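J.: These notes open a run of structures that come right after.
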Structure P
Amino acid sequence: MTQILHFTLPDGGEREIAVRYALNAGYAGRDTEQVQHHVDELAELGVPAPNRIPTLYPLSASLVGRPEVVQVAHGKTSGEAEWALVVGDGPDDLLLTAACDHTDRALEVHGVAWSKQSAPDLLGDVAWPLRDIEDELDDFTLKAWVRHGAEEQLIQDGTLAQLLPPAYWVKELGDRLRPGTVLLSGTIPMIAGVDQFADAWRVELTDPRGVTSKILYSVERLAEAWD
């Protein structure tokens, strides 16, 4: 079943996109030394290093959506603040929106691609036509907050200048960006000392004029399996 997503445009218009394909980029920071440092840190935790940097994980399109609640099997899952490129009717019809890649961290040590398939990719409510904002993307801010009980903490705070731009992926992927494709960008670093295994996540992508694309969802742990 094709997922239909509705986006509000900054001018008040609306777009409807049928999601048919999903791609998750990884290790996609512009600072290659920082990326390699992150790879090394993850390797110490048992997460296998990718064969290629940046890397790309094709996912089921059914994982893309806007659930208010993400149900998980255990307490070691978390989100990641990202941008998403959404392909409309063709390669010149591209939208940019906020995204959050929820990931199973326990499964990640057995295979990053598996962990990506185990939880949803959430998209924001507002989307910008890429052609209207391409020259100012580096000034967009990207932030995420986690909530533990009643307390909310900032866990990610950066700009799109830290990530490879959409133009990189458009050039590299070419015809793979078919109508209905959603590409997530990879994420920015988390703030040290903040517990990522939270009760809820909030992500905001904001342009230089203050227009914001938002995501908000809670995390619900399911009952234990009857082993």
Structure Q
Amino acid sequence: MKEAERPRVTLKLATSLDGRIALANGQSRWITGEASRQAVHQLRGAHDVVLTGVGTVLADDPHLTVRLPDFAGDQPGRVVMDTRLRTPDTARLFEQGGPLLFICGADVPAHIRSAIEARGASVIALNRYDGPHISLKAAIEQIADLDGESILIEAGARIAGSAIKHDLVDQIEWFRAPMLLGGDGMPVMAALGLERLDEAPIFERISIEECGADLRETYRRKQA
């Protein structure tokens, strides 16, 4: 797949002022306020696909749907990066929403894949990994093959870090709440493995606005 064919990728982040997404015990509802959550629903409606990881599914049990009173468009497709297919049958993802796709590892047994498909979802097994997890880049290539032209990533630190590390993000929508969680809180992004400052990905802030009590900052990837 040529770089020009890669879907447009937006990374949504919702954090405290000090860049934390949860307390050390995992509590995260709700860091940002109602106005920010409404803005996220609008973002979902503006993208073809919402992508998350199994960690977010297990922690938050999201629908990943657009739930706005005046929304009349199509619900976005939903993609779950789930290397071992650990999503439980009771997950709210199965209750409603747009098309649901799970991307797992090639060694997941066929009967486990079939159980997910029996719930109305699709499953794609890949044999491309980034450490112990399915390659995010490979997953995005699969989404492109399915005509997904724009992707909103709503996930935890590992997938957020992978998206930045592999230069897959075109835009960041960052919602910051006016609270501090401290160094024992969970960081917004996993390690990037940088050794020099000139290796750091650079984003240019293109807008900043109040979103209720929160701030919404929009950043665009600054190319070298």
Structure R
Amino acid sequence: MSNNLWRAMWKQDKIAFHQTEINPLLEEFLPKLALPKSSRILVPLCGKSLDMNLLADSGHHVIGIELSSIAVKGYFEALKVTPSKERIGCFTRWHYQKTEIWCGDIFDLTAQHINRYSVLYDCASLTAFPAERRPEYIRHFRQRLPADSQIILVTTESMEETNGGSEHRIDSEVTTLYQKYYDIQLLHGRSCLKQDPEDPNAEHQVMNEKIYQITRRSILN
């Protein structure tokens, strides 16, 4: 999806992909991840996700990255708070207490921007990109986040894409994309009736929803 199309969808309020509740897998497994207190958590393509509320309320410092200023404004309006705003390079930083959202393109992020963030929380960010750009997305953050950072990845996989694959098996694309540099642990998977995040106009169908904890191998750079 192009930057212009993403902004246009928010401008036209075509945001059926926006989840109006906190992701239940994140809610269930966040306490079990044993993240250090006040971890700094990066949330790419955050939109106005309520997942950021849970992360901040759990004591973590959250930074979302979002292209659409409409989405950013909507997030803080829903909280009924007035964030501060400042310009940082290519980004406009909106900030309130333990949550900040940088409005801009994730590919403009440098190591100086995010090299203190120990966790990347990815819920439908990876799959927002076409398949041919996903390796670039993963490489971008691997080269800029600290070597000891980890990824919490939530995916929604259609039964057709996985050829009827089990919700208890690591997805083949996740393996292909991450296995060279990371260890992949599937924390939980389940079948549910949900809309495919790659097709916001599609009917709800039975999907496999999974949460992974992905950690960088220290022997590789």
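J.: The value 30 for relative contact order in percent (Cα under 8 Å, 6 or more apart) was derived from one model only; which of P, Q, R is it?
T.: Structure Q accounts for this read-out.
J.: Still on this structure, please answer the following. Figure out for me which of the structures P, Q, R the number 3.4 belongs to, where mean projected area of the Cα convex hull in nm², for residues 95-134 alone was derived from the coordinates.
T.: Answer by label: P.
J.: Distance in nm of label points 7 Å out along Cα→Cβ at positions 63 and 151 was computed and gave 1.9; which structure, P, Q, R, did it come from?
T.: R
Bear in mind these aren't lab numbers, they're just calculated from the coordinates by the rules spelled out. Nothing here was measured: the structure is a model prediction, and the numbers come from that model. Cβ atoms are built from the backbone, for glycine too; each structure is taken alone.
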